[in-house]
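Novice: Below are structures written as structure tokens.
Just so it is clear, none of the values below were taken in a lab; they were calculated from the coordinates. Quick caveat, the model's predicted, so the values are computed rather than measured. Cβ atoms are built from the backbone, for glycine too; each structure is taken alone.
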Structure P
Amino acid sequence: MTNRLYYCIIFSVYIIIFGGADMAIVRTEAYFNSSDGIHKIRTLIWKDDKLTPIGVVQLAHGMAEHIERYDDFARALAKNSFVVCGNDHLGHGKSVNDRSELGFFAEKDGNVRIVDDMHILTKIMKKKYPDIPYFLFGHSMGSLCARVYTAHFGDELNGAIFCGTAEVPSAALVLEPVIDKLVDKFGPRTVVDKLGEIFNTVSNIGISDEDSPVAWLSRSQANKDKYISDDLCGFTFTLSAYRDVFALANECSGRFWAKQVPADLPILIISGANDPVGMNGKGVIAASDHLMYEGKNPTVILYPGDRHEILNEEDNTVVYKDIISWLKSTYVS
């Protein structure tokens with residue numbers, strides 16, 4: 001049993017009973033050693049014990065949130081015979097040694113570390129389920145990670161889904177070196193609260209019917225309230241983490257990235273039509289166009305009226321249905 005390839009499962013199994021089909025869904029919490037050699041990465045795995053698995057779906061969560069927010073979505077997939085797994089990235093959820101590390105990936109190369117951690121989880125799950133299709137789903141920052149992943153490890157996947165993604169090469173090119181200089185001057189762990197405020201303000205441009213700082217996140221008031229009240233959500237990133245996010249955006253934008261994605265990899269790109277992160281669909285179409293220019297054939301779905309977190313919007317059952325249908329039609333018979 002190696003340090004990186006197989007488990008450090010140190011937690012128990014939860015059978016969370018909500019009634020009906022959920023009674024058979026087992027959610028397991030596990031930890032593996034991060035690629036940084038310092039942290040234990042927290043992982044959740046969902047499986048319906050009454051069903052024969054037809055595929056594995058690995059989830060990559062977004063910025064300033066955690067994998068447990070995907071519980072409802074994971075259960076919907078599990079009810080449809082998929083094994084689902086996902087980890088808290090470095091600097092998120094329970095993959096930190098203490099709360100002071102929230103919003104901090106690494107002293108350097110944090111963008112590399114979080115993608116490498118995702119790949120470690122892939123290898124763990126593939127060893128356990130070697131004979132069924134393997135899919136990667138990434139939301140928001142997780143979609144940037146997933147896009148970088150497809151360029152490096154895409155041949156290990158049977159399909160990829162980019163949710164709430166963005167195409168921001170010009171901004172990344174300009175801001176990454178600027179923030180890099182700030183990191184050199186003030187230190188990688190420095191937190192500038194104003195940056196978080198600016199992000200919310202810019203993201204809320206065009207949303208005039210409410211004054212919530214996270215109006216851009218969702219149309220659902222219940223979802224916004226849950227996000228704001230969750231003490232593992234909405235924290236401000238460190239300077240180095242912002243640098244790492246821009247590095248991810250830089251690496252996964254444009255035709256150079258698209259050229260590295262395997263030509264035969266099925267790709268689904270989904271977003272809210274009113275998601276400011278995806279420039280209200282324009283950034284999503286741009287990402288698709290780059291892939292198409294390089295000979296790929298992505299499927300794109302924009303959901304009218306929805307904002308950033310389409311998995312948590314009031315029409316999320318439609319989104320779930322579309323995702324499950326695509327997964328089953330892609331490689332699963």
Structure Q
Amino acid sequence: MNKELKDAILKVLPEVECVIGWGPGPDPLRGAPLFMRKPEDVETFAAGPLAVNNPAVFLPEYKGHKVGIVVKGCDSRSVVQLIAEGLVKREDVVIIGFPCEGVVDILKIAKKLGEDLEPGMVEACEVKDGKVSVTVKGQKHDLPLADVMAAKCGICQYPNAVLRDEFVGAEIEGKPDEFADLAAFEAMSLEERFAFWEEEMSRCIRCYACRNACPLCVCRDHCVASSREPHWVSQSDGTREKLFFQLVHATHLAGRCTGCGECGRACPVGIPVGLFKRTLGRAALNLFDYKAGTNVETTPPLQTFMVEEPTIKERDW
């Protein structure tokens with residue numbers, strides 16, 4: 001499929017400033033964003049289970065410029081949401097989509113190997129026949145792909161690009177999402193939940209990688225984390241300040257988060273911050289029958305107003 005995708009990119013290249021996709025990273029296990037501006041750049045393009053990051057995060061930076069982008073299903077939902085919110089113009093984006101059967105979770109691989117897997121440690125990596133073969137310190141490890149796949153891939157309802165100008169490959173079936181992870185979390189008492197988040201936030205180093213990796217977090221020039229007037233968040237290292245930022249971030253993404261999972265993937269200490277966004281995303285689905293990133297014509301519910309919401313019954317006071 002990579003050859004067909006490269007052909008599609010070469011076809012689009014003359015009409016855009018660049019095409020955003022994936023290329024080699026710091027080691028064979030890690031891919032990295034690739035900005036293809038000339039035909040030679042396309043040679044190193046590679047899609048597949050190692051093409052983990054969401055390239056849609058770069059689109060707002062190219063506002064006003066015509067660019068191409070190669071997307072998995074989850075990535076395409078971010079593109080749809082950016083267009084729906086007017087943050088990117090549809091005519092400025094040429095979308096090349098393909099079917100995605102899942103991507104790897106490097107933290108899961110590291111846990112299986114009992115290694116930290118810092119960038120550059122992996123000497124070789126191959127994904128073939130349902131296995132991920134990783135060579136570290138001269139030793140080859142074969143891991144079932146299903147065991148080290150990102151959690152989002154097991155509940156992916158949109159494995160094919162939702163919006164595309166060209167689609168490469170055959171469409172595949174999506175999977176149901178029953179919000180089992182939220183059900184397990186909500187089975188805990190309030191005290192247990194708060195203790196869970198206190199423990200998780202104690203590991204936070206306030207690097208804001210979760211914010212920087214999010215394609216819908218577009219107010220970074222005015223972020224509450226860096227604002228000094230008003231001074232929303234202090235520089236205190238306390239867990240409550242860290243939790244406060246995450247709650248603000250989740251609230252700003254309520255009804256907008258497309259579930260791409262980049263916030264959790266980017267976290268260097270593996271804090272499951274995506275749980276906040278999934279909780280509010282489920283609320284938006286239940287209250288407004290709205291699922292982010294599926295329709296460019298639909299306005300996000302918290303960006304519009306109706307005197308009477310058809311899905312919310314008024315109380316008789």
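Novice: helix-only ellipticity at 222 nm (-39500 (n - 2.57) for each DSSP H run of 4 or more, over all residues; to 500) computed as -8500: which structure among P, Q?
Specialist: Q
Novice: Oh, and also: Here distance in nm of label points 7 Å out along Cα→Cβ at positions 33 and 145 has been calculated and equals 2.6, so which of P, Q was it run on? Numbers along the way, then the final one.
Specialist: Values: P: 2.0; Q: 2.6.
Structure of origin is Q.
Novice: Taking distance in nm of label points 7 Å out along Cα→Cβ at positions 81 and 241 from the coordinates of each of P, Q, which one would give 4.0? Display every interim value, and only then the final one.
Specialist: Details: P: 4.0; Q: 2.8.
Computed on structure P.
Novice: Comparing P, Q, where is distance in nm of label points 7 Å out along Cα→Cβ at positions 57 and 89 highest?
Specialist: Once distance in nm of label points 7 Å out along Cα→Cβ at positions 57 and 89 is tallied for P, Q, the winner is Q.
Novice: If semi-axes √(5λ) of the Cα gyration tensor in Å comes out at 27, 23, 21 when worked out from the coordinates, which of P, Q was used?
Specialist: This value belongs to structure P.
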